[in-house]
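I've put the structures underneath this note.
Rule-based calculations on the coordinates, nothing more; no lab input. Keep in mind that what you see is a predicted model, and the values were worked out from it rather than measured. Cβ atoms are built from the backbone, for glycine too; each structure is taken alone.
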Structure 1
Amino acid sequence: MKSKTGYLISFAFIIFASCGQDQNDSRTPQQYSPEQLRDNVSVSAADFNSDETALLISSNKTGIFNVYELNIADTGQKPLTASVKESFYAMSFLPGTDNFIFMHDEGGNENYHLYFKHKNDTTAKDLTPWTGSSNNFMNWSADKKSLFISSNHRDPRFFDIWKMDTGRWTPSLFYRNDSNLTASLISPSERYIALSKIITTDKNELFLYDRQNKNMKRLSNDNEANWIAAAFEKNDSTFYYTTNNGSEFTYLVKYNINNGRSEKFYEDKWDVDGMNLSENEKYHTITLNEDGKNKILLFDHAGNQPLNFPEIKDGNIEYVLISPSEKNMLLTVGSSTSPANLFVYNFENKNLKQLTSTLNKEVNEKDLVQAEVIRFTSFDGKQIPAIYYKPLQANKNNKAGALVWVHGGPGGQSRVGFNNSIQFLVNHGYAVLAVNNRGSSGYGKTFYKLDNKDHGYGDLKDCIWAKKWLVSKEYIDSNAVGIYGGSYGGNMVLNALCLHPDEFKAGVDLFGVANWIRTLKSIPPYWENARKALYEELGDPDTGDSVLLKATSPLFNYEKINKPLIVFQGANDVRVLKVESDEIVEGVKKNGVPVEYVVFPDEGHGFVKKENLITTDKRTLEFLNKYLKPGRSKN
C-alpha cells in the first residue's frame, strides 16, 4: 500500500498560507462536459524500433488502452492491437523486429499476463499461460535473444525470475525465490542479481547475489533506512543504488563490486528517485522528486558532467528514454493544464520534434488551471505541503465550493501535473486542495513516518486544517467544503465523516477501505513480502492492534455519518474488496443520509476505461451540485 505515485509534473510557484491567494481578478471560463475533457488522450512510450524510425506506445484514444506504432517522421499512429474490453499496455519491441510484447489483466484483477504478437497478425501468444498468476516484463538479455520475466506462478506468495528464449519461447527458472526476496535488477552479464527484502515501510534490506560464486552480499545495514537498486554498469564492477541511510532524503550511491567500497554519487535537498543508464553507457539520467514534481537531470556518463535538455515551452520533462544507438531521446513532457505529450530529440542535429497532441482540440488550455504548491500550518504547528487549484471564476462576490483531496497510500503523494478529474471539477467552479498529509512520501523520512499507527488521527487532522486554510480565503464558501479520496484517501473520506461529522458537508469515496481488519487479512498472496511491513505501520489485525484498527474502520462507526456520501467501486478490486463499499453504503443508508453507490463490473483498484471515468466525473459533479454547491448547503 505504501507506494509512490506515477509522475506528473509542471511549473509551479511555492507559496505559503500567508501569500496572496485572495486576488479579486477572475473570469468565467468556458465549461466543458466530462465527455469533452475525457476526450483527451493518455499516451506512454515503451520502446524504439530497430532503426529508430518508430516508437511502440500505449494510447487510450479509443476509450481503452491499446498498443500503437508511432511513426516519427509523419507522427502517424498505426494500431497494433484492437481490444475493446481490456486495456493492453505496450512493453517492448522484439529486438531487431517489428513484433512486440504487451501485457494485460482481466477486468482489473491484477493478474497480468505477457503476450507476444507479430505486427500484422490478429492473434497473440500468451507467454505466461499460468492460471491465477501475475507476471511482469523485466528486461532483455544482453544478446537480445531472451527476455526475463518475474512471475508468481510457482508459488503465489513469491516472484521468481524466468528466462525465456525468443526462438521457442521456452521458460527456464533463472532465480528461485524461496526466502521472500524481491529481485529488482539483473546485471548485463547475468552474474549478479539485486535482491531486496522489506522489513517495515521505513526499512528494507538490499543484497547482491553472485550467481557464479553462489554468494549473497548484504549492502544495507541495521539502520532504519531504505535501499533501492538503480543500475548496473556492463563491466560487472559498478552498481548504483539509492538510500536514505543517515539522511532525511534519498541520495544515489556508487558501489564498487570488486572492492566493496561505496561513495555518494549524487545528493540533493530532495529525494533522488532513481537513475538510468543508456544502452552503451554514454549517458545517465537522475530523477528527483522536487517538492511534488519531477526533475530529470542528464549527464555525460564517463565524465559525470551535466548536460542541458532542449528547452520546452510551457512544460516539464516527466520521463526520458534514450534510444539504443544513443542518437535519439524520447521525452515525455507534461503540465498541469495538458495531458503529457511525446517529443523526440536528436543529439546530433539538436532537432526537437513534438510527436503527439493529447489535449482535446475542443478544450482551450487557458480555461484550465495551473497547479500551485502551497503550505499550511496544521494543528500541531507542522507545515503541510499541498497542491492547490483555484477556479478561474472564483472571487469574493462569486464564492466557490471546495474539496480537500486525499491521495492513496498510505504513503502516496499528490503531484503537480494534469489530473483530469481535478481539472473537470475546478472548471465547474470547485476549488481543490490536494493535501500531502503527514505520512506522504517525498518530504523526508521523518515526515513519512509521522502517520505510523496513527492513521485516522494526525493525518486526518491535517485534512481538517487544510479545510481551515481553504475557508480562510474570501472567495471560498465556508459552508460548502467537502472531502474526496480514493483507496487510503477513501478511508480518510469515510473517517472524516465518521470521526469529525461536523467538519465536511459531503464526501466522495472511491474504493475506500471501510474495515481495516478485513482488508489487512485479505492482502493478495503476492503481497506476502510486504505483509509484516504493513502490519508494522498500520497495525496487526491478529493482536491488540485490532482495537486501534477497529476505531479507525468506518464500518464500525457508520452510524455517526450524517452528511451526504457518494461511493464508487470496481467489482474486481483485489486490494479493497467490493464488500467494503457494499457494507458502508448499506450502513449509511440506515442513518437516513443521502448515499449514492456506483459499481463498475469491469474495473479493479482504480478505473481506466474512459466510459467509466466519464460516469465517475459526471456523477461526482451532479452529487456536488446537489449537496455542496454554494448557497445550497443549509447546515
Structure 2
Amino acid sequence: MNKNLTKKILAAHLLSGEMTAGSEIAIRIDQTLTQDATGTMTYLQFEAMGIPRIKTELSVSYVDHNTLQTGFENADDHLFLQTIAAKYGLYFSRPGNGICHQVHLERFGIPGKTLLGADSHTPTGGGIGMLAIGAGGLDVAVAMGGGPFYLTMPRVVKIELANELPPWVSAKDIILEVLRRLGVGGGVGKVMEYTGPGVATLSVPERATITNMGAELGATTSIFPSDALTRDFLAAQGRTEQWVELLPDENASYDEEMIIDLASLEPMAACPHSPDAIKTLREIGETKVSQVAIGSCTNSSYADLMQVAAILRGKRVHEQTSLVISPGSRQVLEMLARNGALADLIAAGARILESACGPCIGMGQSPPTGAVSVRTFNRNFPGRSGTSDAAVYLTSPETAAAAAIYGKLVDPRVLGEYRRMRLPEKFLIDDGMIIAPLDNSDLVDVRRGPNIKALPAAPVLPEELAAKVLLKVGDNITTDHIMPAGAKILPLRSNIPAISGYVFSAIDPDFAERAKKARGGFIVGGQNYGQGSSREHAALAPMYLGIKAVLAKSFARIHRSNLINFGILPLEFTCETDFDNLEQDDLLEIKLLRGGLNSGDNLTVKNMRTGNTFLVRHGLTPRQKAIILDGGLLNYTKRQNIGV
C-alpha cells in the first residue's frame, strides 16, 4: 500500500503496536520541548524518576509564558528551569528569546523527526515536516527518560490545497476554513496532512500557522511535506544539512479526504467565543474594535510582522483603538529593528511587547470591559483574555492591521493594492540566548524557590468509589475552564496546593472549597470535555482535590491522557440520557472497581438518589489500566524501570 507522509514517519519510529486506526501504538520520540508554565512540573516529575540525564536526541526548555514578573515566583522558576536544564542535559532558551514554537521552528525543528511538547500547539512543527504532538508534561518527562510515547493510531485526513490564495487572504484564513468545516472536535483521533499544488505556494511560516491552529480541531497533529521550500527555509536559517525531502507516496491512501480551493477563500474571523465560530468579514460587518493584538505562536513570524509593518507604514492607529504587537522571537524582533520595520510599527502607534506569549494566555494587555478585541491568536474562549465579558475575534495579521487603522472590523481588501511578503534569503542568526547543555553537570546546584512545592502523589485506585457529583457542566469545557491561566494564577504552576484553589473558579468559585470538604468526588461533563491547552494541571490539581473520576459524553485527547496519567478515571456515558438524569450533589457508587476494569470495557454506576444504575465505558488499554491501578503514570513508570 502506498504510504502517506504521516504513516511513513510513524513507521520509522514505531516501537510497538499495529498501525491500524484506533489501535494503541508506541513510538520513539526524538525531541521534546517544554515551556515554563508546564516545564517546572515536567522536570519535577523527571527528577522523581531518578534518571541521571535525558535520553532524547534533543530537548529544550523554553521560557515564554510566565515572563510578567510581578512577584518572586516567576523569576525563581526561571532559575529552577535554567539550572535543572544544565543538570540533566537540556538546551535552555532564556526569557526574551521567544515563543517556544517559533524558536523551535527557526533553530531546532528537523523534517521527519518526532517532537513531543508539553504544550498543545506543538504541532506547529508540522510546518517543517515534523510529526509534532502536544502532550501532558508527565508524558514528556517519560519521553525524556527514554520511554516510548503511546497514542491511539490516528486516522489520516488528506487536505488537498488547490490553486493559490488571492490578495489579502492568508494562511490563517485556510485554517479558519478547515475549522469552519470540521469544528473544534472534528479532528479528534486524526492527523491533518496537507497536499496538493497549493502547498507549494505557502512558505514554512505560513504552513506553521496552519498546523499550529490545527490544535483547535482536537487533532493529534497536522503536517506538511518537506520540499524545496522547506530546504530554502532551513538554508536561510543556516541549517541546510538538516533538510531531507519527505513526501507522501504517489497515490497514497488516506482515511478521509477534503479539497480546499484557495482561490475561493476570502478574509474570515473566528467570532466569540470559539475558534470554530467562523464567518467572513463581509458577514460580520463593521464592528467597533477597542483593542488589536498581533502575535502569539500562530502569527508572530518575520513574514507576518513585515506584512503588518508594510500595511501600517505611513498610517496611524485609530485614536480609540489600542494596538499591541508581540514578535515571536528575538530573531524576528532584531531583524525588524535592523531593517526599519520596527520603526514603522512604532511610528504608527503600536505598543511593542516582548517576544513571549503575553496576551494570548491573559498575561497582560486585557481589553476593556465589554470590549471587542481582534487578535491573531488561536483561542478566544470566554475570559482567556483576562476580561470576562470581552468579545475576542481571531483573524489574520492583515485583517488585524486593518482593524487597527479603521478602529473597526473591516474587510482588509478595502486597503487596496496588496504585496505578499516573502522570506529573506538569510535570517539573522544569533543563538546567544540559548544555553547549550553542559558536558559535566555533576557540580550543578538546582535552584529551588519557595514557590516550588513537593510533587503530590496520586492515590492507588480503591476497590469501591462512593462520592458526590461535585459539578455538572456542558459541552466543550476547556482546560481554561478547569484550570484558568492569567497573571494571577500561572505563577502558581509549581505549587499544586495553592493553584488547586482555582480549579473551576471561573464556573463555580466555591468548587475547590466544596471538593476539599467532601474529600473529593466526581465531575460530570458533556461532549469534548477538556478541549484546548495541554495543561496537565487541569488533571493534577483536581487529583489533589480528591477527584476520583470524570463522567463525560466524550473527552479531548490530551486531557483524557492527562486524567489517566494522574489516576483519574475518564468514563464515557454509553447512553446520553444518563447524563441528563444526573444532578449536582447526586451520590454515585461504583463497586468492584479494580476487578471490573479487567473484566470488560464497561462499569456499572449506581445513583443513590434515584436508585437507578447505568453503564459507563472506560475504554482503557491494558497499559492504561495498569497506570490507573498503580495510581498514575509516575508510579507505573518507576515500577517498570522505564528509561533506567
Source structure (of 1, 2) for helix-only ellipticity at 222 nm (-39500 (n - 2.57) for each DSSP H run of 4 or more, over all residues; to 500), computed value -8000
2
Between 1, 2, which one scores greatest on distance in nm of label points 7 Å out along Cα→Cβ at positions 457 and 513?
2
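For Rg and Dmax of the Cα atoms in Å, for residues 249-472 alone, the calculated result is 20.4, 69, so let me know which of 1, 2 that is. Kindly include the intermediate steps, with their values, before the conclusion.
Numbers: 1: 20.4, 69; 2: 22.3, 70.
It must be structure 1, since only it matches.
Of the structures labelled 1, 2, which one yields 15.9, 48 when Rg and Dmax of the Cα atoms in Å, for residues 121-184 alone is computed from its coordinates?
Values: 1: 12.1, 41; 2: 15.9, 48.
Label of the originating structure: 2.
Taking FRET efficiency 1/(1 + (r/R0)^6) of positions 369 and 409 (r between Cβ atoms, R0 = 30 Å, to 0.05) for each of 1, 2, which is largest?
Values: 1: 0.75; 2: 0.95.
Going through 1, 2 one by one, FRET efficiency 1/(1 + (r/R0)^6) of positions 369 and 409 (r between Cβ atoms, R0 = 30 Å, to 0.05) peaks for structure 2.
To which of 1, 2 does the computed value 1.0 (distance in nm of label points 7 Å out along Cα→Cβ at positions 393 and 625) belong? Provide the component values of the computation, followed by the final result.
Working: 1: 1.0; 2: 5.3.
Answer for the origin of the read-out: 1.
Computing FRET efficiency 1/(1 + (r/R0)^6) of positions 169 and 273 (r between Cβ atoms, R0 = 25 Å, to 0.05) for each of 1, 2, which one ends up highest? Mind dumping the intermediate values first?
Details: 1: 0.15; 2: 0.55.
Structure 2 gives the largest value of FRET efficiency 1/(1 + (r/R0)^6) of positions 169 and 273 (r between Cβ atoms, R0 = 25 Å, to 0.05) among 1, 2.
To test your reading of the models, identify which of 1, 2 gives 23.8 for mean count of other Cβ atoms within 10 Å over residues 553-560 when calculated.
Details: 1: 19.6; 2: 23.8.
Computing mean count of other Cβ atoms within 10 Å over residues 553-560 on every structure in 1, 2 gives 23.8 only for 2.
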